[in-house]
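What follows is a set of structures for review.
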Structure 1
Amino acid sequence: MKCCPKDKNIKKDWMEKLESESIIVSDDTVIEISNFCKVFSSPLRLKIAFLLNSGDLCVCEIVSILKEKQNLISHNLSIMKKYRVVSSYNQAKYKYYRIERVASSFLGNCLKLQTDKIIL
């Protein structure tokens, strides 16, 4: 059994209704969202994001907290910056990173979903 109508007149009406009710997202938008989500597929990047969600930190602070190598933290921060999950600024001789608002909101929603899952 197929769900698509065989009659061409019905099919045309059906397609118009389907298209009018569908949310069409451009390929560029889908790719951008996909890349944004891929950033969070790494447990280390996810840990960094949750740390930065609590406040701005410099690389040395992140290294100290997560007990990872500095070059590994810097590499992952550069990926996160590339996809606009974090931004950076210089203060004295240190580079500080902060989570971007959209990423912070995304993390909050993830935590809420996880909490709801546990409650259910």
Structure 2
Amino acid sequence: MDVSLVEAVNNAAANFKPDVSEFNEVYLTPKTCKVIDGVAVKEAPISMECKLDQIIKVGKGFMLLGEVLHFYIDDNVYLGDFKIDFQKLNPLARLAGNQYGELGNYFSMERTFDPNKVVESIKRKK
């Protein structure tokens, strides 16, 4: 999600009654997924469709592992070559409970290692 959706995302986290549509309550639009039987948030600039792979017990909780089956990335934030324009996306992080965070500083760094000591990059399918 991006920062513009923070209020809707926070409100959607409420424990609504089964007969209440979260989408209607928070003024978001459901869109049919392409691969899985489900819905995504139309206003979200990026969404992933996943399937559950494993549930692993960790202490008193669980860790869920999934496989991403499909990505939707809005053309306004996609730079091509598997890269996102983070300044246009303005991503939102849900930290815990009602706590959220924003990225604020963006910078690039060149790697300064001996290229003879690393494995050659794998070419991506396009």
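Only the coordinates and a few stated rules stand behind these numbers; no lab work does. None of these values were measured; they are calculated from a predicted model.
Name the one structure among 1, 2 that Rg/Rh (Cα atoms, Kirkwood Rh) of 1.23 was derived from.
Numbers: 1: 1.23; 2: 1.02.
Comparing all candidates, it corresponds to 1.
Given -20500 as the derived value for helix-only ellipticity at 222 nm (-39500 (n - 2.57) for each DSSP H run of 4 or more, over all residues; to 500), which of the supplied structures 1, 2 does it correspond to?
Attributed to the structure labelled 1.
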